[in-house]
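Every number here is computed from the coordinates shown, using simple stated rules; none is lab data. None of the values given here were measured: they were computed from a predicted structure. Cβ atoms are built from the backbone, for glycine too; each structure is taken alone.
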Structure I
Amino acid sequence: MTKVGWSDFVVWQCSLRQRNFRMFSGKPSEGTLANISDIKSKKVICEIRSVLIEKKCINTTKMFEFIIKQTHEPELRFDKAIKFLAAEYYNTPVNFDGSFTATFDYKSKIIKKLINKKLIVQFFERETGFYFHVNVVKLKKNDPRWKYTFSHNLFFNPYLNENIVILHFTPIKKELKQIH
């Protein structure tokens, strides 16, 4: 593993996600899945599907909510969301700080293993990967990142309800390493 700049990870994530929306209708690729491990034992706790969060996600959340309110047709919502996210959304990596969220069923036993902990995260796709530590917290429903994540995920799961827990993973940037 070699040391790299934090922007390398963010640019890589934005590129992967933009490609996924442009070429695969938003289907997540391997590089958007995060392996979460315990720091002491190095044992993998789980693999999560991550949602990359903008530093200031309020306007995008409003756009998501607007798309959702425009129609009750899941296919139309999905198409509009894909067009929005495939266009230029990920073209400006400086809008992102590398933090991400993940959604869990409120009854999930995994939550206790993740919440309020410092853990290891690893993203990997093809020959590139990144490894770093994160702090994990549970978001409240009035948090803009909770609303962003919920609205984002509603496009892909029209049956999603608010009986979920959304965790926020904040990178500890000094711990970043690139894997080749």
Structure II
Amino acid sequence: MARFVAQLEFLAGALLLLVIVVLVFAAAIMRFFGYPLIWSVDMAQLLFIWLCFVGATRAMRQHGHIGVDLLVRMLGHRQRLWLETAQAVVFVGFMMVLTVEGYQLTVLNKERLFGDSGFSYAFVTIAVPAGCIMLSLAIIANAVDAWRDHANGKKLIFTRTDSDDLTPPAEL
């Protein structure tokens, strides 16, 4: 299941990036010929917001976010796992607050139009709660994986270890 989710995240990120590049390129070409695609910049910005959350979730799942571990490296694996578990609880709690607040912001912005695209601004603001839920699920999955492996002492929630599988997803 984790492999499937990783492939899905990779595919979603790749497709979002491809559409953004095509939109920006088409906008530049059309502007050169005197026919600007005014809506394309708005769409590229909208998709970029979603790409940021998909990428952040993928990085979280692969333990790819940077961290300062100068002091915690001195701790043993079990102490580090407990510390990262406490961090995970705080982060997931914060993500849930952002989810609720982001949803409320989305409801407030459903009538507002996003630039010249004609789309509701809610498509922009809903990225926050959706992204926070995706990040929370990635943190929880990492925590479950780390605690299942705690006897071996090879996995942590946020910190990349030698046992992490970083192979790219198989061809889709």
Problem - For 2.9 (distance in nm of label points 7 Å out along Cα→Cβ at positions 6 and 38, calculated) the corresponding structure among I, II - result: I
Practice task
Given a value of 4.3 for distance in nm of label points 7 Å out along Cα→Cβ at positions 54 and 78, point me to the structure among I, II it was derived from.
Solution key: II
Problem - distance in nm of label points 7 Å out along Cα→Cβ at positions 134 and 150 - highest-scoring structure of I, II - result: II
Practice task
Using the calculated result 29, 14, 13 for semi-axes √(5λ) of the Cα gyration tensor in Å, for residues 22-93 alone, pick out the matching structure from I, II.
Solution key: I
Practice task
Compute Kirkwood radius over Cα pairs in Å for each of I, II and report the one that scores greatest.
Solution key: II
Fill in the blank from the handout: One of I, II was used to calculate distance in nm of label points 7 Å out along Cα→Cβ at positions 46 and 158, yielding 2.7; that structure is I
Practice task
Check the numbers for Rg/Rh (Cα atoms, Kirkwood Rh), for residues 30-69 alone across I, II and tell me which is largest.
Solution key: II
Handout entry: Label whose coordinates, when distance in nm of label points 7 Å out along Cα→Cβ at positions 86 and 126 is calculated, return 3.9 (choices I, II)
Key = II
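Supply the structure label, taken from I, II, corresponding to helix-only ellipticity at 222 nm (-39500 (n - 2.57) for each DSSP H run of 4 or more, over all residues; to 500) with the calculated value -23000.
Among I, II, the structure yielding -23000 for helix-only ellipticity at 222 nm (-39500 (n - 2.57) for each DSSP H run of 4 or more, over all residues; to 500) is II.
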